1. Output the label of whichever structure in I, II has the greatest value of distance in nm of label points 7 Å out along Cα→Cβ at positions 131 and 187.
2. Which structure, out of I, II, was helix-only ellipticity at 222 nm (-39500 (n - 2.57) for each DSSP H run of 4 or more, over all residues; to 500) calculated from, if the result is -13000?
3. For distance in nm of label points 7 Å out along Cα→Cβ at positions 51 and 363, which of the structures I, II scores highest?
4. Given a value of 15.0 for mean count of other Cβ atoms within 10 Å over residues 163-170, calculated from one of I, II, which structure does it belong to?
5. Among the shown structures I, II, from which was the value 17.1 of mean count of other Cβ atoms within 10 Å over residues 203-210 calculated?
6. Thinking of I, II, which structure, once mean count of other Cβ atoms within 10 Å over residues 115-122 is computed, gives back 24.6?
Structure I
Amino acid sequence: MVKSLAVERAGSSAIRDLLEITEQPGIVSLAGGLPNPAAFPAEALARAAAAALAEDPVSALQYGPTEGLRPLRRWVAERHGLGADGDGGGDAHVIVTSGSQQALELATRALVDPGGLIALADPAYVGALQAFRAAGVALEAIPSDADGLRTDALAERLAAGARPALVYVVANFDNPSGSTLSAERRVELAGLADRYGFWIIDDDPYGELRWNGRAPVALRDLTDRTITLGSTSKVLAPGLRTGWAVAPAEVIRAMTILKQSADLHTSSFNQQVVHRTLSEPGFLDAHLAGLRTTYRAQADHLVGALHHQLGDRLSVVAPDGGMFLWAELHDASADTASLLPAALERGVAFVPGAAFGVESLHPTRMRLSYATADPADLDLAVERLAEVVPVP
């Protein structure tokens with residue numbers, strides 16, 4: 001069996017493994033963070049694909065620059081509030097990647113040597129844990145709560161001598177907790193980065209999916225030591241595998257060198273399709289409005305069903321956006337990892353809290369996604385959960 005040290009360190013993703021099971025007939029999945037396929041803008045993508053092949057086939061089908069096609073990089077730069085080239089912004093601050101997961105992996109390799117330290121909230125996104133562990137770095141688990149990573153706890157670790165090369169956050173609608181890093185904590189995190197010299201990776205696939213309230217100021221606007229990751233996976237379609245990083249030019253140059261050895265460049269055709277779709281007049285605002293309406297309705301439906309059928313057995317907080325609920329069982333002796341096999345037998349899937357653990361196994365927690373299933377399936381899923389969730 002082939003098994004390198006990097007493979008052993010990374011391990012297999014519990015969620016990706018679980019997705020194989022949830023594809024079986026009869027299982028209603030609340031496990032994967034899969035966008036609702038009914039929301040894929042297939043017609044807009046088809047128009048863009050046809051136009052790319054008809055109007056600019058060479059750019060769409062030929063090798064392209066490692067850092068990405070310039071029109072898409074300029075669109076990303078403008079979306080993130082950067083100025084034109086030569087004004088301290090522009091496409092020199094953007095690299096297009098094969099999904100934001102590649103951006104995370106490249107940024108990690110660019111900024112942290114093997115054996116270096118990364119600080120992150122506990123619980124944490126599974127894909128980040130895989131990328132960090134495969135890179136051979138040490139992890140500093142920082143507690144989090146409803147306002148995101150606890151910057152007071154991070155400050156204490158730093159004062160005690162911890163020196164992370166970077167701090168990783170999902171500042172908007174964290175995966176798995178659904179929390180948003182508060183405005184006060186963003187200011188404190190940025191100040192700590194400037195004081196101690198670490199980088200911040202702000203992984204932001206869900207920020208456009210806000211339906212309640214106003215987003216706090218972006219971390220990139222508080223310190224220039226921020227790398228913001230973005231993706232089309234949650235707003236267009238994950239099969240496009242098109243993401244990006246927005247960062248200081250020195251970081252983008254380092255990531256570009258590393259990407260050359262990884263895959264040369266992200267699909268030219270996909271980049272053309274993405275750019276033409278995103279820049280179609282009026283498309284994105286209308287599309288995002290539809291996504292927010294859909295996900296808000298599904299989130300409200302799932303929260304209501306859980307409160308109605310399991311309100312005395314678990315707690316959830318209605319989200320302001322994103323794709324997840326971070327449910328907590330009231331039975332302190334419960335272990336969601338142990339409950340999962342029985343749930344699968346009854347035809348419902350969730351992700352146990354242990355999958356997201358850095359130090360803690362979060363045994364009474366489970367992540368539930370409302371994004372994929374329709375209301376009838378959400379009701380059925382909750383009925384089946386009720387058969388396995390214990391009464392405290």
Structure II
Amino acid sequence: MSNRLVQLELFHLYLPFRGKFTHSAAQRSGTDTVVAVALLADGTVGFGEGVPCSDVTGETIESVFYNVADTLAGSLARVEPKSFAELLDLADQLPFTNEQGQIINTARCCVELALLDAYGKYFGNSMSSLAGWLGFGGFAEGGGLEQIRVSGVLDGTNRRELARRLRLMRLYGLRDFKLKMGCRNDQENLDFLYRRLEQALRRQKVSLRVDANGAWDIDTAMAMSEKLTDYQVCCLEQPLAVDDRSHLFTLAELSEIPLMADESLVSLEDGQFLLENNLVDFFNIRISKNGGLLPALRLAEMAAGSGLGYQLGAVVGESGILAAAGRHFLQMVPDVTFTEISYGTFLLQEDIVDQQMRFGYQGRLRPLNRAGLGITVSRKKFAKFTTAPPRKIHLA
């Protein structure tokens with residue numbers, strides 16, 4: 001039977017958290033996410049997800065729906081690949097901007113992952129086979145999933161809650177920690193966290209990095225980069241706002257702490273600019289932010305080929321669909337320094353996939369080997385968190 005793509009269906013889901021998550025840009029009790037469902041003529045179904053972040057890519061739930069229907073669907077009207085490689089060539093050509101030049105990475109990610117999942121199932125290919133198609137020799141030996149451990153991400157909450165979360169993370173064996181900064185109680189939180197981790201930091205049993213989410217000006221960033229050395233911080237993530245590029249040159253030259261780009265790393269062009277000007281030491285790659293699994297792999301290839309470090313980050317509150325894509329990334333990409341994926345029901349009240357997708361003891365992650373993304377989406381859970389009727393886009 002034909003494998004022609006006949007329909008895309010878009011769902012707006014709200015996934016509530018177990019508690020509040022706070023950083024400099026927002027305080028959240030849940031996350032709004034878009035799930036795209038791709039339907040093939042033979043009944044095969046694939047799932048993709050994107051979490052819009054208006055403060056990063058400028059996208060909203062409404063813009064994702066619009067751009068899938070208005071920009072992306074037009075290139076999908078006659079999709080009927082003869083092989084998985086042919087499908088990858090097509091997915092790789094999906095646009096990153098709309099006709100107005102606006103970024104549509106979240107919309108692209110939804111569609112790309114849904115296509116990869118559906119046609120991976122149809123052709124019997126796991127997502128981890130993408131490394132061979134990409135053709136980057138550095139990924140030939142396979143990824144670092146067995147070696148990588150998920151980091152404990154601590155938000156800018158009050159000290160009592162910070163102490164509780166840190167205690168639970170230490171009991172669970174986590175060894176890498178990131179503190180969200182850019183909040184009013186930054187110094188108090190940093191002092192407290194350092195006192196609790198000082199001995200382990202000195203013995204190099206744990207690591208500590210901080211993330212300002214672009215909340216600092218250049219004077220604050222310079223002062224903090226000097227001060228953070230006393231706290232044995234190994235990396236400072238996104239200290240300056242995205243549009244403060246001129247000061248980033250100054251900070252990159254004078255900072256005593258290695259710098260990581262996150263919000264300022266949205267596109268492949270951003271990555272090239274950061275590399276050419278020697279502005280950062282690490283890339284924070286996030287599959288939804290960067291437009292899907294294929295561009296995320298290309299950013300990792302770019303960083304690896306230039307000697308930069310890189311981590312696989314996550315959008316707060318992403319479901320098991322994006323977590324599965326992240327695991328396949330780690331199964332393909334070696335030498336990932338840190339990862340923050342697969343929090344699952346540590347953060348969410350309930351996930352929408354049948355598999356247990358949260359990380360295990362010590363932050364370990366299990367591989368996924370089934371065709372497509374390797375997960376099964378629970379229709380019952382899916383319906384529970386859908387906020388409005390879906391939008392159907394007929395393609396045949």
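Every number here is computed from the coordinates shown, using simple stated rules; none is lab data. Just so it is clear, the model here is predicted, and its values are computed rather than measured. Cβ atoms are built from the backbone, for glycine too; each structure is taken alone.
1. Values: I: 2.9; II: 4.7.
Comparing I, II, the top value of distance in nm of label points 7 Å out along Cα→Cβ at positions 131 and 187 belongs to II.
2. Details: I: -13000; II: -10000.
The value was obtained from structure I.
3. Details: I: 5.6; II: 1.7.
Structure I comes out on top.
4. Details: I: 23.9; II: 15.0.
Derived from II, not from the others.
5. Values: I: 23.0; II: 17.1.
Working through the options, I get structure II.
6. Details: I: 20.6; II: 24.6.
Computed on structure II.
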